[in-house]
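K.L.:
Some structures are shown below for you to check.
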Structure 1
Amino acid sequence: MLPWTKPKTLLGVDVGSSAVKLVSLQRRRDEFIADLAAVEAIPPDIVVDGQIVDAVSLAATMKAMVHGQKRKVRHAATSVSGHAVMAKQITIESGLEENLDERVRREAAQQIPFELNEVNLDYQVLSLQEDGSMEVLLVAAKKEKVSNFTSALSLAGLSVQIIDHDPFAVQNCFEFNYQPDPQEIIALLNVGATATNMNVIQGGRSRFTRDIGVGGMQSTEALQKRLNLSFEAAESAKTDPEATQSEPVQGILEGVLQAMRMEIRKTFDFYRAAGGQQLDHLYVCGGATQMPGMVGMLQQEFGAPAEPLDPFRRITCPEGSPASAAAHQYGPQLAVAVGLALRSFEDL
């Protein structure tokens, strides 16, 4: 269970390569209500390789998405991922000659592939061992990456209070909605447009995280190239039930799924080589979950039951509201944004 306190409303802002997702939540006693849930597609030249290159257009899109909301939301939580972000579990040896911050920084200098003056560094103590050593989750994000996102949100009139890491935002969303058995080993796969995040959790702790350089954009590009389609037509073809039944589209999507399967298999092999145990369950989120055959392919590959993650399982969406329509239409695509919005109810 998350440590709920008096809320400071945060707008969960998930900026992806192909879409922006926004979620805002309210709490009324024990009920959590979505008063804003929205997804807006963006052209492929706004966010390139995980970097916002057209902040003005992105800010205009976000402003339009929240326009007309009765409740003003000025504070935001957003998240980053990719090569400019690293999360790693480390061991800090016992010792009293330095405070914990200094000991973490000294260890981080040996563990992360960046210069310390180039990153924002954060950590969380996971456990204290009998010998005085600590298991610590270390997260480092390049300052340039963080500034890139905070500057774009500032143009939209938002003050960024929290920068999270995509896999941990998904974990936050999942644990709130599903309250899993602490003994279960669960994989959370966030399959985005250009990359996939894998996070294996157990008992509220992240046991293994890894970015995979494959995503749903591969299918869009394949459809564009092979069928001579525009970007918009290719995006529609890969999820439209009628289009996906046609032999040419079906064959292309199956080929892309197999290529993705090979990359995901490499990551799973790495997880097992690192001592990872058999998974009990797999939950999938992100835009690429709409691709036919995606969930079935992952279930077969991982040898565990798989299903789309429902970000609104314990969250009320008022009937007939725009939030309800977005939750119904996009569902798993909003997992990161929901996980970020839930940070409103933590002690900031």
Structure 2
Amino acid sequence: MRMPQVSVAMVVCNAQQFLAEAIESVLAQTFIDFEFLIGDFGSTDDSKAIIAAYTANDNRIKFLELPKSGLVEARNAACCHAQGNYVAVMDADDVCLPNRLRWEVEFMERHPDVGVVGGATDWIDAGGRSLGVHDFPTEDREIKSALETRFPFCHPTLLIRNAAFKTVGGYRKAFAFAHDYDLGVRLAERFECANLEQVVLKYRIHPGQVSLRKQKQQTLCRLAAQASVPFRRSGKPDPLDGAGEITPATLVALGVPEARQRNILAADGRNWIRSMVAAGEHSAALAAAADLLNTDCKDIEAWQIADLHLTMARLYWKQGHILQAAGAATRAVAKRPLILGRPLKALIRRDQPGE
């Protein structure tokens, strides 16, 4: 029996809201030599029924009913079933553009030294409205430089050589909330990397995607992935191989001070809040900003705290809560008077109360 060239691997847990659109976007690919592995790892909504209905009508789909587990274990389990030369990552709330697989496979066939390729994305909100195109560095040197501090890919755009995925040992359990970043770092240590300039995926931004609590854990995992690199480069055992969880204490033991952890947690939290604002999820952004400000801020730079207060002021203004907006703006100025140098329109822009 001839094996497919690509194995699309998607794992699902209570994803009924966007699942059908995600599945249909894969089935509509102009590249057709693929199997579609859909692993459900504990859904209690209608996700399993949706998957079963598509499975009955398309023999490219293989429905994997996985044991209830974490996301990392589910991704590894799905990828273990992959028979293709390439593994294409897909998430249950995103939308592939029709030429995604064709463009990525053609690129990999022309570049045998590349182990992983991604592509640009069009960010969309819960309703499918475009929030703007996000692109990534395309050259191996640029990508590896960026990996020192951030993830210069969009995970559900990745096409990975199956052999490369196995060589690095797949995803690591301890990096549950940054398993994509940790995988990317380890792939880049052994293989060349690339991103396509073309938009290959509509990447959905919505509150259910990742909570602020999970975003904090994501930051800790990213810092741990960075801290483990010098051990591997020097030929020493990776101290995080087999680790069960990444905690602030884990990072301190790896040489990452708590003060640095708090500063980076605040910066990443602000980025998450900006994404929620861009998606029009103002209530989620407001709650997240308040949550950040209620944490231990002693090591967080004053400008970051002031910026959070100013963000809350703008969000209150949008909702028509003028007194709360004024209070938040006052707290921003009290924390960092230089913020007065920003034009008033930085607060109100063209927004009117209630809009």
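K.L.:
Assuming 14 is relative contact order in percent (Cα under 8 Å, 6 or more apart) as calculated from a single structure, say which of 1, 2 it is. Let's see the in-between values first.
P.N.:
Numbers: 1: 24; 2: 14.
This value belongs to structure 2.
K.L.:
Continuing with this model, one more query. With FRET efficiency 1/(1 + (r/R0)^6) of positions 26 and 202 (r between Cβ atoms, R0 = 35 Å, to 0.05) computed per structure, which member of 1, 2 shows the largest figure?
P.N.:
2
K.L.:
For helix-only ellipticity at 222 nm (-39500 (n - 2.57) for each DSSP H run of 4 or more, over all residues; to 500), the calculated result is -11000, so let me know which of 1, 2 that is.
P.N.:
Label of the source structure: 1.
K.L.:
Consider the structures 1, 2: one of them gives 31 for percent of Cα pairs over 34 Å apart as calculated from the coordinates. Say which.
P.N.:
2
Every read-out reported here was derived from the displayed coordinates using simple, explicitly stated rules and does not represent laboratory data. Predicted, not measured: the structure shown is a model, and the values here were computed from it. Cβ atoms are built from the backbone, for glycine too; each structure is taken alone.
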